[in-house]
Structure P
Amino acid sequence: MEIQPANDAERIAVLRHLHAQLRIAVPSLVVAPDSDEVRMMLDDLRRTIDDKWRMLTAAAPRTLAALRCAFEYAGTGRPDQCASELVAAHRHLAAILNS
């Protein structure tokens, strides 16, 4: 069962957490796409998405779409395309957080 953010401050905190996760995961994916660390980072991102998908659907749908594409690429062994989608997700989040 997912617990929805109670207010805008909590929603922003979730988006900032996801933004920080992406800021670390993207360069790591580019440098060492097959490393255990990158797999753990992607797993952490997946958990965040799984826990907050309803909130992301409402607050950041383009971010969620890019992340879903990234995970599809990761699952098919296409790290460059995965990284590109993660960068797109990061950009979408930055736009939301800076507005």
Structure Q
Amino acid sequence: MNGSAEGYIEFFVYVIGMGIVIFLLSMLLKEKRIILPLITCLLSFLLILTSFFVTDGWQGLGLLFIGACALLASILNILLMAGTTWYKSKNEKE
């Protein structure tokens, strides 16, 4: 495998893995499924801010990477849940 693609593949694997975990855990909450992705989104913002302000130099790059993966996974889960809710409500009207 080409060495330049390793970072991109790792990023997308982390996003998909975190997304699956967030989605499965949020399915356990019957009424308020959107709460877990919102909490994950807020925590990832805090992690990204921590990576900029608390650490020195290049030490925060790992925190930024994990925070960006969690942020993207939670945003994708929010969009997925909104889409499924819209689709279900559209089918119930028919």
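Here, each number is a calculation from the coordinates, and none is a lab measurement. Values in this document were obtained by computation on a predicted structure and should not be read as measured data.
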### Task
Figure out for me which of the structures P, Q the number -0.35 belongs to, where log10 I(q)/I(0) by the Debye sum over Cα atoms at q = 0.12 Å⁻¹ was derived from the coordinates.
P
### Query
Suppose you compute volume of the Cα convex hull per residue in Å³, for residues 43-82 alone for every structure in P, Q: which one lands on 42?
Q
### Task
Match the computed value 29, 8, 5 of semi-axes √(5λ) of the Cα gyration tensor in Å, for residues 27-66 alone to one of the structures P, Q, and report its label.
Q
